Structure P
Amino acid sequence: IALSKSLSFTTDAIDEVRSSIHTYSHREVIADEEMFAATSLKEWDGHRCYTHVYYDPRKVSEEEAKFYRKIDVYYQELRSEKLNPEHQKFYDRFFTIERKQHVGRVVMPNDEAILAFQNKYAGYSVIISNDLKDPVEALMVYRAKDRVEKSFDNLKNDLDGKRLRVRSEWAMGGRMFVQFLSLILASYIQRVMREKDLYKMYSMQSIIEEMKILMRITLPRSRKVLYSALTADQKRICEAFGIEAGT
């Protein structure tokens with residue numbers, strides 16, 4: 001499975017189903033999310049493949065914001081004349097460049113083209129596959145791939161996995177095992193945070209920082225266990241994770 005890297009291929013696929021995709025026969029429920037999907041067999045990069053087009057009306061505003069951020073990048077590249085050859089088709093489509101007396105080179109956004117593109121394609125996505133002909137299965141596999149990539153990114157950046165800093169194969173295996181356990185715990189924390197809607201109040205790092213000040217105290221020659229007083233945040237976090245913390 002691969003996301004199409006061709007702008008024309010993607011937009012052509014969307015244009016073909018635009019008038020028919022918003023119908024009940026194309027409605028799908030994917031992981032409790034309602035969206036519309038249409039599939040056709042096309043040729044891409046010399047291969048016949050299944051082309052899955054999805055429309056999710058709830059993502060329109062989010063994708064509009066992403067699109068404008070891309071336009072910002074292209075605009076800055078043009079103004080600074082630090083051009084990226086891969087963006088040339090976007091420069092040509094969404095901007096005009098004029099040379100004016102006493103002013104010189106002037107870059108102007110083509111608002112009409114930008115608005116037309118935004119209104120036509122926000123909320124749409126395209127996945128192509130040479131194997132999976134079912135749009136629901138194709139999207140689930142792609143999302144699983146995305147989760148794996150994010151997990152490895154989390155391992156490298158958040159869990160200090162870029163450089164192992166070890167001198168033996170035995171130590172490397174030990175460190176990789178510990179980091180693997182850390183990744184499992186981090187994935188679990190993130191899942192609970194999503195399910196309990198904790199991201200509105202905390203980041204994963206802020207939860208870790210808040211909970212690591214919690215202390216468990218045991219007294220010599222005593223079976224009694226004492227805990228430091230819980231803050232309001234710690235109580236909320238313990239409840240969300242199903243932890244029965246002592247008082």
Structure Q
Amino acid sequence: IEKKIIKHNIHFAIFCSPHNPTGRVWKKEEIQKFIDICKKYDVLVFSDEIWSDLVRKENTHIPTQSVSEDAKKRTIAAYAPSKTFNLAGLVGSYHIVYDKYLRDRLNKQASLSHYNSPNILSIHALMGAYCKDGLDWVSELNEVIANNVDFAIDFIHTHFKGIEVIKPEGTYMLYLDCTKYLDTHDITMDELLKKGVRYGVCWQDGRPFMNPNTIRMNLALPTSLVEEAFSRLKEFVF
């Protein structure tokens with residue numbers, strides 16, 4: 001990161017925490033090291049923390065702004081209930097900015113367009129999502145996702161030889177590396193993606209996330225449907 005900041009003269013960095021699509025939940029010392037680099041080169045930080053509610057129980061989300069007073073001042077933190085509560089259509093994202101100068105600049109730019117402005121329904125949905133009942137629901141949701149992740153990882157390692165995946169610490173995504181499988185079976189990435197869709201498994205091309213031969217898989221659904229999807233993949237795709 002430091003080399004790229006120097007090479008490209010970066011003064012505004014986007015930090016994804018937890019990380020999408022790998023599911024990495026950053027440790028406090030890792031975030032602090034990143035912030036120290038940003039301080040050294042005068043880099044403002046936009047911390048995308050939309051996945052912060054969705055972490056495995058052995059991990060803890062650390063808000064970027066909480067690691068130091070400097071982090072608090074140089075960071076715009078962005079959150080939303082959309083991933084956690086499936087409220088994307090209601091436009092309920094929000095940001096936290098402690099530095100007044102930075103906040104004024106941000107609000108000025110936002111005032112130039114009413115695109116994605118909140119509405120009365122989105123505000124009440126946001127408040128409802130973050131109440132006690134919402135907290136209980138998220139706790140149960142994280143258990144379902146954790147079970148889905150464990151099932152999927154075990155299934156892939158057992159049945160999909162040549163597919164590599166690291167167990168995510170957060171989010172509900174899996175990021176599959178298909179390089180070895182493609183080489184072994186003389187099939188292209190596009191052919192593999194289309195084959196999955198042909199048999200009713202709608203997965204996402206992972207290449208826009210900067211890695212070749214990858215697939216991004218969403219596990220935010222009932223376990224019975226995850227099992228059905230992987231059964232189809234085993235029988236018809238892999």
Structure R
Amino acid sequence: MEWIGDARLAAGAEAVRYLEAAFTPGAQLGTVYDDPSTPVVVTGIERLTTIRIPSGRLIVDAPWHDDEVMDYENGSPTEPPRELAERIPPGTYPVEIAWTAGPYEFFGEHFDGIECAATRMRLSDEPVAGWEMGLGIHDDLDRLQPGEEVRFFSDANIGCFSDAEAWPTLVAPFRTFVNLSPVERASERLPDDCERVSDETRQADLVTFTAESGGVVWLGRTRTGAVATIVVTSGLAGAKA
């Protein structure tokens with residue numbers, strides 16, 4: 001049976017164009033700001049790392065928020081992270097970054113304009129038949145307005161994929177860093193200032209990525225409705241529905 005999505009979550013034409021082009025090397029995503037003659041082009045796809053999600057429950061959120069109300073006695077946030085309502089098969093998945101270049105000049109100095117177009121967690125190699133926004137478990141679909149994008153927010157311009165059941169352990173190094181002292185975090189350093197934290201007891205991981213002001217989560221579904229990929233677009237590069 002072919003998948004039929006909810007029209008309220010379906011990506012609009014512009015969002016679909018962006019999502020389909022973002023991970024296609026050589027594709028044009030737009031033009032440089034204030035310079036319509038210079039294209040912004042996808043230069044390549046970088047495999048950042050892999051992530052283990054043994055629970056099948058995925059959090060896509062910032063690892064911390066500056067304005068978060070904290071339970072200082074227990075050292076943990078009082079607000080829950082943004083866990084996706086969509087469940088995925090437990091497993092280990094690649095995390096990949098799409099990079100773009102849009103050369104520009106600023107006060108006589110030339111820049112390559114290298115930017116992160118999107119980050120994805122790839123669940124399978126099956127073709128994507130349609131895109132829809134990924135709701136969180138606390139989002140109310142009935143209150144979604146036409147054209148509205150549901151997103152997570154990030155004060156530090158950092159997002160993450162994380163196993164939900166292992167979240168308290170995986171996020172602990174970030175909470176300690178923010179609330180106690182500016183010490184080096186107990187995390188694995190990845191390229192492009194990304195990080196990975198692991199919980200070997202649960203065989204689960206958290207992986208950070210660039211997310212300017214937060215991001216919109218998109219589910220790429222196959223013809224049968226299975227999720228083939230989970231993509232985050234953020235900041236000014238976010239796809240507009």
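Every read-out reported here was derived from the displayed coordinates using simple, explicitly stated rules and does not represent laboratory data. Not measured: the values here are computed from a predicted model. Cβ atoms are built from the backbone, for glycine too; each structure is taken alone.
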- Value -13500, calculated as helix-only ellipticity at 222 nm (-39500 (n - 2.57) for each DSSP H run of 4 or more, over all residues; to 500) from one of P, Q, R, is from structure Q
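If you work out FRET efficiency 1/(1 + (r/R0)^6) of positions 39 and 127 (r between Cβ atoms, R0 = 25 Å, to 0.05) for P, Q, R, which one comes out largest?
When FRET efficiency 1/(1 + (r/R0)^6) of positions 39 and 127 (r between Cβ atoms, R0 = 25 Å, to 0.05) is computed for each of P, Q, R, structure P gives the biggest number.
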- Item | volume of the Cα convex hull per residue in Å³ - highest-scoring structure of P, Q, R | P
